Each structure stands twice: as C-alpha cells, then as structure tokens.
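These are the structures in question, set out in turn.
Each reported figure results from applying straightforward, stated rules to the coordinates on display, with no laboratory input. Remember, predicted model here, so these are calculated numbers, not experimental data. Cβ atoms are built from the backbone, for glycine too; each structure is taken alone.
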Structure P
Amino acid sequence: MRNRFLATPYLIWMILFVLVPLAVVVYFAFTDVNSGALTLHNIARMGNYLSIFIKSIWLALVSAVICLVVGYPVAYFIAKAPAGLQRFLLMLIILPMCISFLLRTMAWVSLLEDTGVINNFLGMLGIGPLPLIRNNAAIVLGMVYNYLPYMILPLYTVLEKMDPRLIEAAQDLGCDDMQVFTKVTLPMSAPGIVSGITMVFVPAVSTFYISKKLGGTDAALIGDVIESQFKAAYNPNFGAALSLVLMILIFICIGLTNRVSGDEKGAMLV
C-alpha cells in the first residue's frame, strides 16, 4: 500500500503529460478539420507521404548505425580508462549538450555552406567549392553530431559495469582478444546497444530543424511535414494523424530492436 502511495505523483504526471496529450492526438487524427466529425480521411492521405516516411526512417537508421560504429569504441575506451580520466572524458561528451541544439546545428551550416569555413579552406588549396550542404549526407552528419552522446552514454554505463572476471575467464579458456570481444564483451553490451540505438533513432526519425537547415527545401523529412501542418498549412488534424502513424512506426521499430536483443541474449545463454 505504501509503495502505491509513493507512486501516485508519478501516475498523476503520466496521466496529465502522457495519456491526456496522446488522447488529444488520437482525437484530432480521427476528426475533420472543419466540422469536427469522425473521419478516416486523414489516415487515408498517408499514402501520399509514404516515400517521406521511408526516407525519414532510412536516414534515422543510418544515423543510428554510424553513431554505434563511432560511439562503441569511444564508450569502451572511457569505460576502461582510470576513474579520473573517465570523469574528464565524460565531461567532454556531455559538454556540447549544454549548448543550444539550434546553435550547434547553425554552427554546422556555417562550416558546410558554399562560402563556409571548410569550402573557404579548400578554396585556398584550389579545391571546390564542394556540395557539403543541402543533401542527405549533411542531414546524417547533423544527426550523428547532435545525437552521438545519446549512444555513448548508455554504452559506457553497460561497459563500465561489466564484470572483468568474465573477460579473465574467457582468456583462461583460450580465447584471443577478438574472441573475447565477440563472445563476451559484445553480447554483454547488447542492452547498451539497444538503448543507444533507441535513443538516437527516436529523435532522429522525427527531427525537422536539422533537415531544414542542412538539407534544404527539397530534403523534407516527416518531421518537416508535421511542422508545416501546424504552421504553414494549418491542418492540425492531419498533422496529428501523421504524428500518430509516426509514433506507431517508432514503437514497431523499438519492439523489433528489443526482440532482436532478446534473441541475442538467449543465444548467448545457450
């Protein structure tokens, strides 16, 4: 009974700021913008934006994979470093997150644009200007830069808590460094990998400011379309429908990721 009482503030918070907003989104998604009558018209229009959905999911997955490839060695190095060095390196990872997300993105615009810092430097070498901005590669770069800490931190947490005796046991059984990594370290860090991919994929698939600034007008993602429905076009009902479908797709992707992670754990135990 006492535990239920202590959970009451959390339950109230969840109801007011999760369930109620979700119910509002569902209501607007299935009602007409003019009459307010129930309709499936908003959902039926999803087919016109299928390519944008696919592009958004693809770029988010690419960004998550790149963050994993880059972030895993960094997290592993930090986890194996001395305690004092660990704190310093973690501060360096967290420090950019203290700067405004908008300012960090605008900094990349000034670096990548045709008259930016990088192209000016290349021009001094007789190269360029290169098309570094207004393309999908620039969008992925912006996502990786902004969301990389969300991959490193959960990986570091798992790797730092890993029992070193497991590695010693694998070495005593004759495993070399690669076998220790593939048979012990990598499977044991699966929860951190799943958490990192989820924490990168969810904001990346719904982003709109990065694609607007680094991708240009022709590189709209689903987040840009949703934003336009609440601003330029002002059709909040269709915007709510897009948000609801995107939310369902995110839940499906997270469920598949967790299922794969569960299968890997089961195989490791066998």
Structure Q
Amino acid sequence: MNSRARQDVILRLLADGPFRATALTATGGDRGAHRLTPEIAAVISRVDLPALDRFGRFLCRHYYRERVVHYFKYCRALASLTDRAPEKTLKTPEFTALMPRLVLGDRGSAELALELLRRFLTEDADGIRARIPYWDDLVAYQGAFFLSDATPPGRAATEFPARAETATILELAWDLPAVLPSLLRPFTEVPLPPKQAARLLFARSEHGEVTVLRCTDTLKELLNGLTGDVPPAEIAARLGLDAGALDKTLRQLETLGAVLARGSFSSSHVGSDLPQTAGL
C-alpha cells in the first residue's frame, strides 16, 4: 500500500464513524479484524486510535455545527424567543451516541442528524407555536436545505430522464419565502408570512449548489412521472405540454440537479425560473 492509500485510510477513519468503530473493535484482539483487509489492518495497527477517535468526533461535531448554523439560521435568529438554538443539539448525549454511526457528507447520516434536530426543535413546542405559528414549517424548510446539502446516493443509469433522489418537494401551510428576510432583521413583533399554502422544490446540483424554487402542480406531476423508463414525448403528451418546451424544462431541471439524464445538458439558466412556455 503506497503513502497516498495510507493517507486515504486515515482520512476515512476520521470521516467515517462506522469504519472507525470497526477499527477500534479490532484493536487488542481479532474482534472485527475479519472485516478489515490485511493492508488496512496494517495501517491501523500503527495509528493511535483513541486519539484519532477523539479527533474524528471533534471533526464530526464541527462539520455538523457548520451546517446547522448555516441551514438553520432562521431558527437561530428566533432562539431568544424559543430557547432552542439548533446547535445545542450537537452537545446532547443523543448526538454523542449517534456519532459512531455518522459518515461526513453522507445523505443517510444527514437524515439521522436531521431527525435528532427535528425532535429537539419540535417536541413539546406548543408554547413556541403559540408565538410562532409557522414554527413547524420553518423547521421543515430548513431541514430540506440541510438534507439537500448531503452527497446524493449513487443511482444506476436509466434509459430516459429520471427524478433525482435529492429532488425534494416540500408542502407548507404558510408562504415562508415572503417572511424569511424579516427574521434576520431586528423586529418588535414576530413577522408573519401569508397564511396560504406553498409548495417548494429543493434541488442539489452536481457542484453541490442547493436551489429552491416554487413548484406548480404541473411541475410536481412532471417530476413524479420521471421514473427513468418513460420517454419524454410520452410525458409531454400525458401532461398536454409542448415537446420542445418540455425539453428546455428538463435541461434546466438537470442543471439544477432535480433531474438525472443520460446525456449531459448544457444550460445557462441555473437558478432562473423555468420556462413559462412549458406551462409549468
């Protein structure tokens, strides 16, 4: 094993909680050693694993703190009213117990961390909801961003365009985008968004950029119909859309990361509204 491969093992030990846990159980005996290749076991035998485990846990807490502070900034802005700063979750015994199961950047691990955040922010929160009636929507909105940041799982190639697994449609009871900027400015009374339903699409591009845009009924139906085994022409006919306009829409959705396609589309519309001519 060359030096680069040895470095990769060390980096994985720091970022991959389950892999690190396997290495820890393999020390002092052969428990768990059968799950490691001889080459990896040789590298691990030369590492101060307890110290590395402490540093790995530090990195894990730091990694998730950065993302919680960024993606849950609206909950943080309201912490003086709720006494539930989201980053407090990372100092709980529950998160400490969860860390050996987490892989930094992994979507499944992000889901585990997000479930802990949701419980912390929404359980026994009737008093908060009385002052901030859209609290649950706010938590869900920020949670969708938090989850969209994680690396998507691999997916087998499909014959036709397919909805990306990271394309999330969120149904809200309050029109949150109208009030979010006000939450980051000083206020005397809690700002209220319009009490009207809103549907949002979250998408993560191949470059890791997360975009959110309003999702119409037709766009939702389109995404739900993109299973990877239905040709676009058939979908256009079913939805009553112009085939050319649908093609433009699929190109933009692919650039945003909401759609996976066989070919590589090129588009200059990242972050823009979808074509109005598509009827979406």
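Annotations for the structure displayed:
- Structure (P, Q) behind the derived value 2.7 of distance in nm of label points 7 Å out along Cα→Cβ at positions 44 and 60: P
- Structures P, Q, by volume of the Cα convex hull per residue in Å³: label with the highest value: P
- Source structure (of P, Q) for helix-only ellipticity at 222 nm (-39500 (n - 2.57) for each DSSP H run of 4 or more, over all residues; to 500), computed value -23000: P
- At a computed 14 (relative contact order in percent (Cα under 8 Å, 6 or more apart)), which of P, Q: Q
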